[in-house]
Structure 1
Amino acid sequence: MGKEATIWEHLEELLIRLRKALLVFAIATLIVPFIPVSLSSYKPLIYVVPQFILDRVAPDTIEVFGYVIEIKLAQASPFGGLKILLYSAILIGFIVSSPYIAYQIYAFIEPALYPHEKRWLLVGGFVAVILFLTGVIVALLVVLPFTYRIMFIISYSVVGDKLIAFADPVDILSSALLITVATGVAFEIPLVIFFLIYLGIIEIKSLTGTYMRYLLIVSAIIAALISPDPSGLGMILILVPYYILIVIAVIIANILKSRRK
């Protein structure tokens, strides 16, 4: 029987794995964004990603009740272009390196696990990556466009005979980075609830009455946090699929828990 490692040896191993994760993140941030997406002309990811976000979030015009609001993008700082490249590189690097970061976390705690726990953790890690990437897609395709559409509508100015909403692309991309990562992390919560129920830390025996209300309140709070538009419509848009995810996690956890018993 091998000698058990001391707390300092565990901390040293943790620091080594953190360095590896940070190194991969740094490499992904410095190299992957410059990979071309087209062979005919050099268009790297670091150009395509911010352009995709801005096209989705800030179209040229928005039509509301027959009125047309023009969207004008203007950088408030001469260093805005560099900030856009930096935010885009960080977002790309984090998404690309997230599976490796998850692997390093698994490798650190793997020696302390039983064989069946290792299997569960591997499956859970795979599901966690899928959920995170799902949250990223939801943020880019739903949360951000809807949120900024509402913000443009309530913040336009009348210039002559035109309705114009002004925005700084740097502010848009910085908030897009924050909201995208926050949405990806928020989509991990159903998985956390699943393990809490399966391991017996919390109990949700039925999806009726009080339990349903609690789950709905938790879902609504998280949806409100990741969809910051003041109208509340964005929250509702996110609440429905997010609540369904949590309910599915509860059902599967209870089924597997009963089979284990």
Structure 2
Amino acid sequence: MKIDSSLAAVVTGGASGLGLATVKALRAGGVQVAIFDLNEETGEKAAAETGAVFCRCDVLSDDSVDEAFAKARAAHGQERALVCCAGGGNAIPTARRDKATGKINIFPSDKFEWVLRLNTVGTFRCITRAAAGMMTLEPIDGERGVLVNTASAAASEGQMGQAAYSAAKAGIVGMTLTIARDLSREGIRVNTIQPGIFATPAMKGAPQQMLDALGAMVPFPQRLGHADEYASLALEIIRNGYMNGETVRLDGAIRMQPR
């Protein structure tokens, strides 16, 4: 698929981090981009800086997602590319004994479920809307569209306290090939990027000593990933018409340790 002004794209979580880097890379190629994000202040700022259109979107809500796609399509027409970067997590042990009192606390089920809804269901909610819209288009070189999802190294090697996040991101990995098969007759490709540790705004808020230690865990290069490196891979997945049903690790060969 060509990266040029004829392409309309949607990036969820596009107001910051990996999503914003992807928006910038797409806009540099002339692509018409809609930013889906929950934070109106950062979303409007990112849109103003990049020339994209901001669409407030809560991926936990059918109505919100539908409204965001409607706004994006009113501005740019039907998108042929969707990059899903929206997500998040928490850090709660499955069960832990309090060292002071001996009380045993368990991971609240509602907090576990929220992480799955945000990451796995939220991604799937956007995929279904984008795929349905792409199916209305005529193919270009046999292709109607491409979907790029974001998982995490935690999907394979979750650290302590990441049970919900690992399950949610593993769900994205697990559904990638199935969705690619579902949409194959319609000429819509589906792939997932599985990032390692990246220098996102949230990560940069950690103490420098911690950031240095995390970077040292990466075999090579010994540093955190750069958001533009994620964006570069996302754009190559969009370009490469033979890449389908794949999950690609982007992590400097790191394999996460228990803690």
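Where a number appears in this text, it was derived from the coordinates with a stated rule and is not lab data. All values derive from a computational prediction rather than experimental measurement. Cβ atoms are built from the backbone, for glycine too; each structure is taken alone.
General remarks:
- Source structure of the calculated read-out (mean count of other Cβ atoms within 10 Å over residues 80-87, 17.1) within 1, 2: 1.
- Looking across 1, 2, the calculation of helix-only ellipticity at 222 nm (-39500 (n - 2.57) for each DSSP H run of 4 or more, over all residues; to 500) that yields -23000 traces back to 1.
- Here distance in nm of label points 7 Å out along Cα→Cβ at positions 16 and 168 was derived from just one of the structures 1, 2, and that gives 4.5; the source is 1.
- Structure from which 3.4 was derived, distance in nm of label points 7 Å out along Cα→Cβ at positions 8 and 192, options 1, 2: 1
- Ranked by volume of the Cα convex hull per residue in Å³, structures 1, 2 are led by 1, which has the greatest value.
- When FRET efficiency 1/(1 + (r/R0)^6) of positions 24 and 112 (r between Cβ atoms, R0 = 41 Å, to 0.05) is worked out for each of 1, 2, structure 1 gives the greatest result.
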